[in-house]
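So, here come the structures, one by one.
The numbers here are math on the coordinates, done by the rules we state, and not lab data. Because the structure is predicted, anything quoted here is derived from the model rather than measured. Cβ atoms are built from the backbone, for glycine too; each structure is taken alone.
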Structure I
């Protein structure tokens, strides 16, 4: 049994809360905010939160990360629901909708980040190829203006990509030097 499955089983083994007990806990949360009443209500949302995370398996974010995000969203949802004076009967549905929406947003943001990272990798590959071509043609290191013309990019973009790429090269080169020094010391 996987860890999320174990947690779901544990959460499902909790005795369910009656509508009146839920209403009392919501009233306590409304007055006290964070505390044991909030913990109890969130704990009773855990199984549904984990199931929502598991249903999003393979969507680009680890299930454990989604469960963690979902638990945070459940805390926020319970606090918001209690603050609005919502009836006990609607708590599960409200929390479920908010948690699902937050998980979907998390997945969407992760996809946007991945796409940005992939685009940056492509940009650095284009930059490097253009830099090599220009160096061969010119017999020297090309200027930012020359690379911008070669790539069809604004100079600012060339400068940013060039700076990041050159910083990465410098870090890589220093790591190689350290590695070679370690090898020399070991011989």
Structure II
């Protein structure tokens, strides 16, 4: 299978408070893992990527970067949310984007991408339900489908309205820094909010 790529599982990065709201039964590994030796303190008490965006944007990379692989459509340290449908890869900018819903089509499949400024975070779902494709909007910050006015949460579950209880299928996705994403997927399509 040399040269083949794995399809990423659906993934998103979000704030802890939002995660706990979606999945209140989540358990967290204790911070006390016996890692306090060596004078470095507990690594779980610091933000490993604090200021990382500025460091990368200044050209200081944590790994070797081939200059020919840099892509100036975005700054290297911009966070992006990337989806994969079939063999088609599409990215959406997270850094600096407001709360948004993007109704899109990738590889002839209708999807909905939800971007939250806090985090920032992104979520993506196939937009087809019961044999029809739905369009989505944010109404007072809440995800609502345009056809039935059903309210959906960021895990893709209908929480109130005509379609309550239905679950959207998550799109294979990942959150990344632009430099690492475009370095591994140079032909990725970038879609920016208008």
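Cα extents along the principal axes in Å computed as 81, 49, 30: which structure among I, II? So the calculation was done on I.
Once distance in nm of label points 7 Å out along Cα→Cβ at positions 96 and 144 is evaluated on every structure in I, II, the highest one turns out to be I. Among the shown structures I, II, from which was the value 16 of relative contact order in percent (Cα under 8 Å, 6 or more apart) calculated? Value 16 for relative contact order in percent (Cα under 8 Å, 6 or more apart) corresponds to I out of I, II. Taking distance in nm of label points 7 Å out along Cα→Cβ at positions 72 and 160 as the criterion, the top structure among I, II is II, with the largest value. To test your reading of the models, identify which of I, II gives -28000 for helix-only ellipticity at 222 nm (-39500 (n - 2.57) for each DSSP H run of 4 or more, over all residues; to 500) when calculated. The value was obtained from structure I. Comparing distance in nm of label points 7 Å out along Cα→Cβ at positions 24 and 168 across structures I, II, which is largest? When distance in nm of label points 7 Å out along Cα→Cβ at positions 24 and 168 is calculated for I, II, structure I comes out on top.
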